[in-house]
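Values in this text are rule-based calculations from the coordinates and carry no lab data. None of the values given here were measured: they were computed from a predicted structure. Cβ atoms are built from the backbone, for glycine too; each structure is taken alone.
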Structure I
Amino acid sequence: MDLAELDYDLPPELIAQTPVPSRDASRLLVIDRSRGGFEDHGFAELPNLLRPGDCLVVNNSRVIPARVMARDAGGRSVELLFIEPVDRRRWRALMRPGRRGRVGVELMVGEAPASRLRIVSVDADGPRVVERLDGPLDELMEAHGLPPLPPYIRRFAAPTAEDRERYQTVYARSPGSIAAPTAGLHFTPRVLDALRRRGVEIHELTLHVGAGTFRPIKAEKLEDHVLPPERVVVPSSVADAVNRARADGRRVIAVGTTTARALESAAPDGRVRPLDGAARLYVIPGYAFRVVDALLTNFHLPRSSLLVLVAAFAGRELVLKAYGHAVRAGYRFYSYGDATLIQ
């Protein structure tokens, strides 16, 4: 498939700039693959839309304050986005402007006494390995970092206190993501309790969202794109629960493309196995899903790897037809936007 086949027109005013007042007040477009249709709902209706016995799997990764503003020896501003740990003092980071990130350059963060960073090396594909000279880097991020809002949110350079809470799921536990697993942002304790009363199983895995999630696809052919691996933990208890559900004929519902990638990566032969390592799978149209029966996810950017996975799951024509309906109906798009349930 050509990349241009996953394009669509989106009026800028439909890109959600703020979350809705209540997480579960977002809208939910239910897409039915078997009949090729869709229906408008609210996210709070989700418990009644699922079936007793459904196995719902969520990603409990916590977004870290990965965006850090620093300055070089000349006092010039430098922006760092820490994307992956090497060890406690060293992380890989994206840097802007890159011309100020030569090996050996030292940077300062905060006021006196300022923390000191040094550029250790530069990867072939652009990221720097940055070392903190006076302590662990995760502590520096907690003290000085900002939520890494996507750049299509106009205040991304100055997130609010609300963003620190709302760009995080209510069940976030394991820190490590540099972007939110946004399908989970709609859940509230009220919805989770209603799902359990409905008889829906809820299980947690961890996939730390990495830079590959928002890396643009530059290859014209989807199969020529390289999707970097992401750190993942699928516990044995979750693998067992998913395998039981499949053996019983119950549905496995992935909350988010990250959860879908984690489950499918852990099941190369159709049986989910515990996984503590890397999710390397790149899902493109033509892929036969082995585990996931339904997918809860947000609306995704044109020509993105996330939309590629959704098109592989539901079919390009149906997805673009549903997105066209969502545009006409005024749905809110992207991270702080509304959700879809594809089943």
Structure II
Amino acid sequence: MTENPRILVLTKDEIESILKLEDSIEAVADGFMAYNSGRTVIPFPVAQLIPDHSGDIHIKPGYIKGYPTYTIKIASGFYDNPRQGLPSSNGMMLLFDSHTGVPLCFEVDHGFITDLRTAAAGAVAARALARKQVTQVGIIGTGTQARLQAEALSKVRDFQTLKVWGRNPARVEEYVRSMQGKIPAKIVAVKYAEEAVAGSQVVVTTTMSTVPLVRAKWVEEGTHITAVGSDSPEKQELEAKVLGKADKVVVDSLKQCAQLGELHHALDEGILTEGDVHAELGEILLGKKAGRENDDEITVCDLTGIAVQDVVTSQLVYERALKGKIGKYIQV
């Protein structure tokens, strides 16, 4: 009789002890390159809304050919949770043996890996598309991604000032307090989104907005914008004309962004066609397409989050847990 499998279970604290932001940036870059090298099997994600509780759930399976595991990620965002003293993000990564389908590891990260890999993608995008010399950064939003995107960006670009805008002034002030010392920059609260965009060489949008927050007329020459909030059809942070104004529009996945991201709205409004998209991010990392070519270009990177980011980060966590003998096995 075959013995039931033993599954390694890792807690959020254990995962946090072995996965750092710097590791995630390099792993995610590798993942994007695998995605654009034909080495991945990434189906379209499943999205489920829980509208009466301000929640959404995303299920993303993925596999990189040759990997010993495949990953199924379940992540949720319940955006009223902070009012109850709970984090808005939750979920886990489920790893299975790619030869047999036997479950190997449950990484109960409560959204930590998703948060880190999303921030890492922003850093990878900025490294490929932002100007080398950055003095000011604008952040739209005050939540977890607004914090992590700033930290991740500071790993790939030096900047002196960060301007942050959010709808709730109290949360903006709390953001400024909480970020002191986390990045080597002066952090300034602004009253209007336009103030965060004006004069910034990098702008990162990190909200769940369903109405545009950044207008094309605010965007100056040389600006790079990373948009990370729009991962379902109803969400939108950029006026569609922003993409029309850009010299280069880059996406993580053309298929996903055409249906879920900022690109989706530009296509619907007839401002762009899919043929106007310059590249997928992995193509730039592989040298198949050019990144930023001069300091005057306006670039936009639309990030909807692809499962390959989950595959590479969850595999890294699993390998380090095995090496460090971290976690607890359960018999099922």
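Among I, II, considering only mean count of other Cβ atoms within 10 Å over residues 50-57, which has the greatest calculated value?
Values: I: 19.2; II: 13.0.
Largest calculated value belongs to I.
Going by Rg/Rh (Cα atoms, Kirkwood Rh), for residues 154-265 alone, which of structures I, II comes out largest? Kindly include the intermediate steps, with their values, before the conclusion.
Working: I: 1.01; II: 0.97.
The maximum falls on structure I.
For the read-out helix-only ellipticity at 222 nm (-39500 (n - 2.57) for each DSSP H run of 4 or more, over all residues; to 500), a value of -10000 was computed from one structure; give its label from I, II.
Numbers: I: -6000; II: -10000.
It must be structure II, since only it matches.
Work out which structure the value 5.0 belongs to, where distance in nm of label points 7 Å out along Cα→Cβ at positions 90 and 194 was derived from one of I, II. Intermediate values should be presented prior to the final figure.
Working: I: 5.0; II: 4.1.
Comparing all candidates, it corresponds to I.
Comparing percent of Cα pairs over 24 Å apart, for residues 114-209 alone across structures I, II, which is largest? Walk me through the numbers before you get to the answer.
Values: I: 42; II: 9.
The maximum falls on structure I.
With percent of Cα pairs over 27 Å apart as the yardstick, tell me which of I, II scores highest.
Values: I: 46; II: 42.
Going through I, II one by one, percent of Cα pairs over 27 Å apart peaks for structure I.
Given structures I, II, which gives the highest value for relative contact order in percent (Cα under 8 Å, 6 or more apart)? Mind showing how you got there, number by number?
Details: I: 25; II: 22.
Largest one: structure I.
Given a computed value of 18.5 for mean count of other Cβ atoms within 10 Å over residues 18-25, which structure among I, II does it belong to?
Working: I: 15.2; II: 18.5.
The structure behind it is II.
Any idea which of I, II comes out highest on distance in nm of label points 7 Å out along Cα→Cβ at positions 122 and 322?
Once distance in nm of label points 7 Å out along Cα→Cβ at positions 122 and 322 is worked out for each structure, I has the highest.
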